[in-house]
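Colleague: I've put the structures underneath this note.
Coordinate-derived values only; no laboratory data. Here the structure is a predicted model, which means the values were calculated and not measured. Cβ atoms are built from the backbone, for glycine too; each structure is taken alone.
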Structure 1
Amino acid sequence: MRTLPAVGILVGCMAMVAQAEPLEVPPGCRAAKDAKESLDGYADRVLHNKTGIELILVTPGRFMMGTSPYRADDLARPVTISRPYYMARTEVTNAQFRRFVDESGYDGRPDVDPDPDYDLYLRHWRGKSIMSPEDDYPVVWVSWRNAKAFCRWAGLALPTEAEWEYACRAGSTTLYYFGDNPQEFPRYGWAHAGRDGENHYTHPVAEKLPNAWGFYDMLGNVWEWVQDDWHASFDGAPRDGSANLLEGAMTKVVRGGSWGNSSAPYLCGNSARYNSAPTNACPEFGFRVILAVDNSLE
């Protein structure tokens, strides 16, 4: 009987090892280059086909949300993130939002303020703002309703406030995801507006250092819309990572601070939060998206 040489056996074994099971990905996505296996065989990073957005897998866990020792009314409370989700590596960019507008024909003006005298929708695209319309800058001059329209078209969602802060903290318990020292902030985010002319506008995404889980610009650059209605405290808010939706609420939450703030932790820290009407758009507001692993998003 003819036998295979030892080299042939070795090559055959190597081929079998190389034929590993493909990584799991949500519908409408593909594994990112050099993605690795994570929870339940899912890729730790994926590319969303329709938008080109890269998303990073966030696995369930427990954390203290709203820790703010610089305030007398520390909002800290335990929250359990019970389901995994993918979150965008960066804020939604002009290029990604432009793809939505071009393919859908969306005119978001009615989703800003219905009064045409305000003329706030995508002002930077129309030469009416010093914010850059270039592809790799975060989209601004978008309302919460504009962000929701993008998500409906893309099959994505805005994160809840808890999901946003959990991903921002990336396991940290400090004022910022990089520590407690505001002097370190320029390495991680864009803020300090007013100190010099350089920072009076947005900057390209992913130019600074990311947090421990690979997310960029979660502090500074632009405030990011989330799903939740605004409440000054977290009294009665869900502890399972779901959105805090309140009957009769007038404003929505934005998180993370912007280029227009100082780097103080109450403006650009892990628990920094603000609110605005869902029809409001300004040069400091943008957004970031998520995708559930089971794709069962609203």
Structure 2
Amino acid sequence: MRAVAKEVGELSWRLPAGACDCHAHVFGPFDRFPLAQVRPYTPPETPRESYVAMLDEAGLDRGVVVHGGASGWDQGAMVDALKFAPDRLRGIAVVPPDISDNALADLHAAGVRGVRFTSVAGPSAAIRYDGRLDLADMDLLAPRLRELGWHAQIWANCRVFEEAGDRLRSYRLPIVVDHMGFFEAAKGVEDPAFQALLGLVRDGTGWVKLTPFRNSAIGAPYPDVRPFQDALVKAGADQLIWGSDWPFLGMSGDQRPTPQGLLGLLADWLNDIDLLERILSRNPARLYGFS
């Protein structure tokens, strides 16, 4: 087990074998995998080698690469990373709704284990671009995901889980929720939207990525997010995983965390070595099919 750096203090925790970063993006090299002409953001060039180097530096054995919308429908950079480290990496795709069975089979063979859907309010929501699936697309794709043994990954405002909870359950798929459910911290854990997310976790439908920083209205070390993580752990620790969200798109300067600091914060908040092993190692191995 490897030492974990806390946000503040000495090294006092260790990463379990098989520790996994369940959320990161790779882009480029742009001469091989150019960005889409119409895109919601312009990321830095962060190819597979950069991501694997980050995993090594942080002491993480495994990782999950999530296709980024800036690449459109071209899954090339993500698949390139999976083929570079097939025993170490898994992928989450964003595919055209009419993708062929053969193309899905090729993605599965490469190590893809899910498809990401987005329902987030904001300026980018008004932009129509290749590389984004809405929740409406799940109606068409859910049966195909079930057949492959994949899951649906959702980045959505927390109220979506209140409004669409029964619909999400009806798909009979694991629902993996990005960024801790993208809740409004000021509303507190009793907010009906967050309580709906907890309900999905309790009944085994929902899995949640413990990535705190995009939910905080205060900034590091994100004390306003701590009660939400505690509630999620109480609701179902076996349904929780962790993701760095590297390379921290849209963040700079003091806003930008480090994977080591986020791991240290996770360990500090959990304060339980068994929970740390479940969330970092055992749970992602089960969800993504690591052996």
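Colleague: Out of 1, 2, which one gives 12, 26, 25, 29, 8, 0 for P(r) over Cα pairs in 10 Å bins from 0, in percent, for residues 27-138 alone as computed from the coordinates?
Modeller: 1
Colleague: Quick check on the output: -9500 is helix-only ellipticity at 222 nm (-39500 (n - 2.57) for each DSSP H run of 4 or more, over all residues; to 500), derived from one of 1, 2. Which one produced it?
Modeller: Considering all the candidates, the number was obtained from 2.
Colleague: Looking at mean count of other Cβ atoms within 10 Å over residues 51-58, point out which structure of 1, 2 has the largest value.
Modeller: With respect to mean count of other Cβ atoms within 10 Å over residues 51-58, the highest-scoring structure among 1, 2 is 1.
Colleague: Comparing 1, 2, where is distance in nm of label points 7 Å out along Cα→Cβ at positions 155 and 211 highest?
Modeller: 1
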